[in-house]
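In C-alpha cells below, several structures.
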Structure P
Amino acid sequence: MGKSDIDIDPAQVEQASARGHALDFPRTRLSDAIEAVIDVVGGVINWIWIVLVLVIVANVVGRYALGVNYIWVEEMQWHMYAVGFMLGIGYALRHDAHVRVDVVAMNLRPRTRAVIELLGLLLLVAPMVYLILLYAIPFTEASFNRGERSSAPGGLANRWAIKGVIVVAFVYLGLAAFARAVRICALLFGVPRPRASR
C-alpha cells in the first residue's frame, strides 16, 4: 500500500470542529474577575461526576450483590446529577461550549456575530434568568419553611436544598452571561476598556 498524498493531523481536525464557531472577545478586568469565579466553581463542581459514578456503582453493588436498596442513595444520585447539570449550563456559556448553528454563524462577520450574541444574551438569557429566579426563590423558601422532605419512606430530608440549586445555578448562569456581555461590549463599543494583551 502506497503512502497517501494527504497528510491529516487528527488533533487539528478535532480542534477546528470543536471550536470553529468560537469568537475571541477582548478581556476586561471585570470579565476576568467574574470568569475566574466561574472557573473555580466549575472546577469544584466537575468533581461531582466522579462522586456520582462512585455512588451509582455502590448502589448497583448494594442492590445486586448484597440485596440492599436505600431510597436515599437513589435520591442522592438524582440530586448530584441535577447539581452537575444545572451548574454546567453557566460553565458552558462561560467557555462558549453551547450549541450553535455553525452553518449560519461561520458565514457572518465577527461584529455581526457579536451583535447577535449580545442580543441573545439580553433578550433571551437575561429575561429567562430573571423569571426563573423570580419563581425559584419563593419556591425554595416555601420548601424550607415547610421543612419539606422526600415523600418516599427512607428518602432525603431538606428538600429545599436541591430546590435551592435552581437559584444558585441561575445566579451562576446570570454571572456568566454578564461577563460575556461585558466582553462583547468591549469589542463592539470599546467600553469597558479591553485589557492589554500579554
Structure Q
Amino acid sequence: MNLLLLVVAAYLIGSLSFAVIVSKLMGLADPRTYGSNNPGATNVLRSGNKKAAALTLLGDALKGWIAVFLAQLAAPRLGLGDQAIALSAVAATIGHMWPVFFGFKGGKGVATALGILLALNAWMGLGLFAVWLFMAKVVKISSLSALTAAVCAPAFAWFLLPGRDYFIAVCAIALLLIVRHKQNIIGLLSGKEDKIGQKADKEPS
C-alpha cells in the first residue's frame, strides 16, 4: 500500500501541466490549440512569449525534481527502497505525458525528465542537458536534441546510477520520450520539423 501511495503521488505531481497553467495565468491561448498542439515549453515559445516558455520549462522540470526528491525522502520512512524511488520517477513522467487533470493529454516529457534525472543524479542530469544544449545549438531542432539526449540517457545511467532499478527506470523514461516523439521523428525524416523558436503557422489568439 505504501508503494502504491508513493507512486500515485508522483503521478499526480507529474500531472500538473505548467504549459497550460502558465498560459492560462498569463492570458495566452491554450498551447494544445496551436503549433504542435503539445503542452510543453517549446510549443509555448511559438506563441512568441519567451517568459511563458521559460516559466513552463522551469515548472515542468521542477515538478519532476520534486516528485523524485519527495520519494527519496519518504521511501526510507515507509520501509521502501530504491525500487519505489525508481517507480516514482517513471510515474512522474507518465503523469506529465498523460495527466489526469488535463484529460490525459500531456506533453512529451523532456523538461520533466530533466528534473527527474537531476534528482536521481545531478551529474547525469547536467550531462544530458549538455547533450541537449549542444545539439540545440548545432541543429536548432528541439525534438532532435531531445531524442539524442534520450538515446544517451541509458549510458549515463549505467555509469552514474547505483543498482538495476534506477537503470531500468531511466531506460523506461527514455523509451517513453522516444515514443512520444513519434510525429517529430516522422517530421525529421521528411525534413519538415520546425526550428526552435519558430512561430506557429497559425498565431494563437
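What follows draws every value from the coordinates through simple rules; no lab data is involved. Not measured: the values here are computed from a predicted model. Cβ atoms are built from the backbone, for glycine too; each structure is taken alone.
When relative contact order in percent (Cα under 8 Å, 6 or more apart) is worked out for each of P, Q, structure P gives the greatest result.
To test your reading of the models, identify which of P, Q gives 106 for volume of the Cα convex hull per residue in Å³ when calculated. For volume of the Cα convex hull per residue in Å³, the value 106 is produced by structure Q. Ranked by FRET efficiency 1/(1 + (r/R0)^6) of positions 39 and 167 (r between Cβ atoms, R0 = 25 Å, to 0.05), structures P, Q are led by P, which has the greatest value.
Among candidates P, Q, the computation of distance in nm of label points 7 Å out along Cα→Cβ at positions 31 and 159 that gave 4.2 used structure P.
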